[in-house]
Structure P
C-alpha cells in the first residue's frame with residue numbers, strides 16, 4: 001500500500017484545527033501528523049517531521065501565512081492548501097498566497113463549522129490529495145511578467161477601452177494552479193488580443209479581487225463578468241465565483257450571460273458550461289485553452305469546441321501544477337495542440 005499523505009494543519013482557531021483534522025483524518029490515505037496555532041509553532045514541529053501537505057490559514061498571530069508560505073517555498077517547497085474565511089479582506093490576502101505558491105483554496109465559514117464537515121469535506125479531501133500530487137516545479141517556474149525593458153512586452157494600456165467588436169473569441173478554463181498560470185498568460189498579451197472569457201474555479205468574492213489584481217498588472221482590461229457585457233478585443237471577462245458564465249451571439253456581437261444553476265462536474269462556474277456555449281455560438285471563430293487543474297471539467301467542452309471547428313490547446317504535463325483537466329482533454333482528442341505554459345500567450349497571439 002502507498003504511504004499515507006502526511007498533513008500539517010495550521011490555524012489559530014482551535015475549532016478549525018479540530019474540524020479540519022476530523023475531516024481529513026477520516027479520509028483513507030490521509031494522516032494528520034500535527035496541528036499548530038501559528039507558523040512559528042508549525043516550524044518547530046516541521047523540524048521533527050516534514051509534512052507532505054500543509055493546510056494553512058492566512059491571517060494569524062506572530063507570523064502571517066504569506067510570510068510563512070514564501071519562506072517554505074524558498075527553503076523547501078511543500079504543497080500548501082489555503083483554508084481561508086470568505087471575506088473581502090481574506091480574499092485579497094488569499095490571492096497573495098496563491099501568487100506566492102499555494103496550490104488551492106478552500107473557504108471556511110465564519111459560523112457553522114459543523115456544517116462544514118458535511119458541505120466541504122469532499123472538496124477539502126480532494127484538494128489535499130491533488131496537492132500531494134502537485135507539480136511544484138511548475139508553480140515555482142511560472143514565467144514572470146515581462147518588464148518594459150523587454151521589447152516583446154505588452155504595450156502600456158491606453159486610457160480608454162477599445163470600442164471595436166471582434167468576431168474572434170478566446171475561451172480559457174483552469175482550476176488548481178490556475179491563478180498563477182492565468183497571470184503568466186494574461187500579462188504577456190497586448191491590447192490587440194481578441195476578447196477573452198475565463199472560468200477559473202474559485203469561490204465567490206475571490207474572483208472580483210482576482211480580476212482587480214490582474215487588471216492592475218495587465219495591458220488588457222480584466223474584470224469580473226456581471227452578465228450582459230459584450231466581449232471586446234483587449235478585454236478579459238472572468239466568471240464570478242459561484243455562478244455559471246456562458247456566451248451567446250447577439251447579431252454580430254458576442255455577449256456573456258451569468259446565471260445561477262446546479263454545479264456541473266461539481267463546479268460552479270464550470271468550464272464545460274462556458275466551452276459548450278462557445279462551441280455553439282462561435283464555432284470556428286473561437287480558440288479554446290484548457291489549463292492546469294484537477295478533475296475533468298472542460299475536457300468535453302473543449303472537445304465540443306474542436307468538433308465545431310474551433311482551434312484548441314491543452315497545457316502540457318510538465319508545466320501543469322495538476323495535470324488532470326488537460327490530460328482528460330488530450331485523452332478525448334479535444335486538444336489540437338499541447339503547449340507548455342510559457343508558450344500559450346504566443347499561441348494566442350498567432
Structure Q
C-alpha cells in the first residue's frame with residue numbers, strides 16, 4: 001500500500017507497517033523477535049545489523065515480561081519520502097525505574113533478562129530514548145536505520161526531529177481511521193492530524209485523503225488554506241475531523257485551523273492552552289470552507305504542541321510527568337497514548353517539541 005509519504009513529509013504508517021504486540025509473559029519475546037525480523041528484512045536488514053535489531057527487541061520484550069504490568073510493544077516502519085527506519089516503542093504501567101541513569105549504564109542488567117541491559121539497547125540502536133517514573137511505568141523506544149542510511153540522515157523521524165506521532169486502531173480493526181503527517185521547512189513545523197469518521201477501512205480512506213491533500217500544498221500556504229484544500233479533497237469520502245498547525249519556535253507563534261473535535265494544545269511547564277476548531281466534518285456539508293478560521297497563538301519558550309484525536313481523553317497533564325516536556329517528542333507521544341488513550345476508539349497523537357530532544 002502507498003505509504004503516502006510525500007517528499008519531506010513523515011506520515012503515520014499504514015496497517016502493514018505497524019503492529020502492536022502485548023507483552024505480558026516471557027514467551028511473548030519470541031513473537032516480538034519473529035515479527036520485528038519480518039519488518040527489518042523488508043527494509044534490507046541482514047547479518048550483524050539484523051542481529052542487533054533482534055537482540056535489542058528481545059531484551060526489551062523480556063524486560064517487559066519480567067518486570068512490568070500491561071506491557072506493550074509497537075513495532076513499526078516509519079517513512080519519510082523514500083527514506084525509512086525501523087522502530088519499536090515499549091510502554092508499561094509497571095513499577096517504573098527508580099534510578100534511570102544507573103539503569104542506562106552499559107552492562108547493567110535487571111534480573112532474568114538476556115544480560116545486555118537497557119544501556120546496551122541504547123548502544124545497539126541508532127537512536128533511543130527512555131522515560132520512567134516510580135510507580136507510574138516506563139516508556140522506551142529504539143530506532144534503527146536500514147543499511148546504507150546514516151543515523152540522523154534524510155529521514156525526518158531520525159534523531160533530532162522536532163516531532164513524533166503514534167496511531168493505533170480500535171481493538172478488532174487492522175486499519176486505523178486516524179492519520180497524521182508533518183514536515184519541517186525553514187524551521188517551521190507543518191502538521192496535520194485527521195480522525196476519519198467512524199472506524200476501519202472507510203475511515204482510513206478519509207484520513208488518507210486528508211494526508212494527500214496536505215502533501216499537495218506548498219510550504220507557504222497558511223493552515224486555513226491547507227484545511228480548505230483538505231475539506232475539498234475529502235468530499236468524496238465519509239469525512240472526518242482535521243487539525244492543521246504551523247509551529248514557528250523562532251517567532252514564538254503557532255498558526256492553527258481545525259474542523260471538528262481533534263484536540264490541539266500548547267503545553268508549557270505549568271499550564272496548557274487549547275486551540276480552537278470550528279464545529280463540523282471536513283468533507284461534509286456541515287463545515288463550509290468559508291467558515292474555516294485560522295487563529296494565532298503565542299508559543300512560550302520550551303513549550304510543546306500536541307494534537308490528538310478523541311481516542312485520547314482530554315484529562316491529561318504533562319505536569320504530572322516531571323521532566324517529560326524536555327524529552328524526545330516520541331516519549332511525549334507514547335506517554336500520552338498510554339495514559340490517555342481509550343481502547344474503544346482509534347487513537348492518534350502527534351507531539352511537537354520546541355526544546356530538549358528534537359527542537360527545530
Structure R
C-alpha cells in the first residue's frame with residue numbers, strides 16, 4: 001500500500017511538470033510566432049500571446065493577414081486543450097498530495113490507537129525534544145502532541161508518532177491515547193498551560209503519572225495540587241548544577257558520568273519488581289551473580305528510598321531496585337531482566 005501511494009505521488013508530480021512544460025512551450029511558440037513571423041515587437045508579441053491564450057477577446061495589436069489569423073486560431077485551440085490538461089493535472093496533483101497526507105495521518109493514528117503504557121509528550125521545544133530523545137534511546141513508545149507546523153513537518157521526516165493539536169484540549173489528548181498511556185510529560189513554556197494539561201490528563205485518566213516543567217516557583221505547588229507526580233524547574237536545576245561544580249567538582253563530574261549519553265547507555269538502572277514475581281528479598285534476584293551490577297538502592301511502595309540496602313532487604317511487588325554498573329553490566333542487566341523493549 002505504501003509503495004502504491006508513493007508511486008501515485010510520483011506519477012502525479014511528473015504530470016504536473018509535464019503540464020507546466022506544455023504551458024511554457026505554448027507561450028514560447030506564441031511569442032516567437034508573433035515576433036519572428038509577423039513583425040511584432042517583443043512586448044507586443046508577449047501581449048498578443050497572453051490575450052490570445054487567455055481568450056480575453058481584446059483586439060489585435062496590429063492588423064493580421066490570413067496567415068496571422070490562422071496562426072492565432074490554432075494558438076487559441078491549442079491553448080484550450082493545454083490549459084484543460086494543465087487544470088486537470090494540477091487538480092489531480094493537489095488531490096494526490098492531500099490524499100497521501102491524509103493516508104499517513106490515518107496510518108499513524110492507527111499505530112497510536114494500538115499503544116498501551118506509552119508516554120505522551122506535550123510540547124516539542126528544547127525540554128520536550130530532550131525528553132523524547134531519551135525515551136527513544138531506551139525504546140520507550142511515545143507520542144508527541146504539538147501544534148507548530150514546522151515542528152510537525154520535522155516529526156514527520158523523523159518518522160515520529162505525533163498528534164497535531166494543543167495539549168490543553170481533550171481531543172488532542174484523546175487522539176494521543178491518553179486512556180491507555182502510563183505517563184505524560186508536559187513541557188510547554190506557559191506554566192498555566194502545564195497546570196491545565198495536568199488537570200485535563202488526570203481527569204481523562206486518573207491513573208496516569210504526570211511530569212511537568214515549571215518556570216516559576218509559585219507554579220510548583222499548583223502543579224502538585226493539579227496532580228503532577230514531579231515538577232521540574234530547568235532553570236533552578238541548571239543553576240544548582242553550576243554551583244555544585246564549584247563546591248564539589250569531582251563528585252558532580254562522577255555523577256554526570258553515570259549517565260554517559262554519548263555512548264547511549266546509562267550506568268544506573270532500576271528493576272521494577274512487578275516484573276519479577278515470587279521475589280521477597282533482594283538476594284533472590286541474584287543481580288550480582290547474573291549481571292555483575294551492584295545494588296545501590298531500593299524504593300518501596302510508599303516512595304521511600306533505602307540507600308545501600310542489605311541483601312536480605314524485604315521487597316514489595318510494587319517496589320523498585322536501583323543498581324549501578326558499567327555499560328556491559330547494564331546491557332546484561334537489561335537482557336537478563338528484560339527491562340528494555342526491542
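Every number in this text was worked out from the coordinates using simple rules, so none of it is lab data. Just so it is clear, the model here is predicted, and its values are computed rather than measured. Cβ atoms are built from the backbone, for glycine too; each structure is taken alone.
Observations, loosely collected:
- Structure (P, Q, R) behind the derived value 23, 15, 9 of semi-axes √(5λ) of the Cα gyration tensor in Å, for residues 216-295 alone: Q
- Answer label among P, Q, R for the case where helix-only ellipticity at 222 nm (-39500 (n - 2.57) for each DSSP H run of 4 or more, over all residues; to 500), calculated from the coordinates, equals -17500: R
- Read-out distance in nm of label points 7 Å out along Cα→Cβ at positions 80 and 312, computed value 3.6, structure in P, Q, R: P
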